[in-house]
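Once you scroll down, you'll see the structures, which are given as structure tokens.
Every number in this text was worked out from the coordinates using simple rules, so none of it is lab data. It should be emphasised that the depicted structure is a prediction, and the values quoted were computed from it without experimental measurement.
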Structure P
Amino acid sequence: MCLSLAAAARKHLAELALLRRVRDRLDRESPLDVETLAREVDLPVALFVRRFQDAYGLSPHEYRRAAEAIRNREARPAPAKVA
């Protein structure tokens, strides 16, 4: 593997780690604005959104909405069983 390819791979893995940290933060905290999240990973907003979507298949906003929907579903009490 050439040196520049190895460096690019290391940079990509580091970026994925930062995106995972942002994703975890989206799971825990709400609301978060995209500008703050992009600053956290040191990327311009448009590039951050594109990279997040490439990594997780959803934009940060779509991911947050999906995570909230899952939390709301899990928070609902189970229906009572009728005997």
Structure Q
Amino acid sequence: MDGFGQAVSAGTLGHYSGGNGNISVQAGIQTMTGTVSNDTATNVTTGANTISGDSFSNASGLPSVIQNTGNNVLIQSGVIVNVQMKP
């Protein structure tokens, strides 16, 4: 099959839409509440973190990297992706 075929009308797409057509802005909220307290690190050795040139060679989507070489660390990460498609 060449191309995508015949286009679907805006009315048909509107019928199958997940929204109601009146929403123009949607917000995502993340609340992270992690804590670190009363920790001890004794006689520890931290290492190096490395990302090689091929680390993301077969990646798809939205790759994310968080690195830490310390001790007693809380790392929190969140991603909100909003995708809006308009005809």
Structure R
Amino acid sequence: MSTCNKNPRICRTKGSPGPFCCKKKCVNVFADRQNCGYCGKKCRYNETCCNGQCVNTLFHKRHCGGCGNKCQKGNACVYGMCSYAN
């Protein structure tokens, strides 16, 4: 069995979890909580990896409730929901 540390190109094949090789495993550093942004950078238990950044989706204005869910200008992210009261 070939591992990506010996053959990193296997991470770029169709069906691979991601194009990057971290500790002999193919990962996507833009979405992997154990390798967020780069190999070995772990997100905290209450954080999600969004575009290579560890964020708390319960309170993050650009990733409210999930990655890429941006609240409208003037609205805050409260418990994963954009508030509509001004």
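Among the shown structures P, Q, R, from which was the value 57, 24, 14 of Cα extents along the principal axes in Å calculated? All intermediate terms of the calculation are to be shown ahead of the outcome.
Values: P: 68, 29, 16; Q: 67, 34, 14; R: 57, 24, 14.
Computed on structure R.
As an exercise: helix-only ellipticity at 222 nm (-39500 (n - 2.57) for each DSSP H run of 4 or more, over all residues; to 500), calculated from one structure in P, Q, R, equals 0. Which structure is it? All intermediate terms of the calculation are to be shown ahead of the outcome.
On the way: P: -24000; Q: -2000; R: 0.
Working through the options, I get structure R.
Who wins on relative contact order in percent (Cα under 8 Å, 6 or more apart) among P, Q, R, i.e. which is largest?
Q
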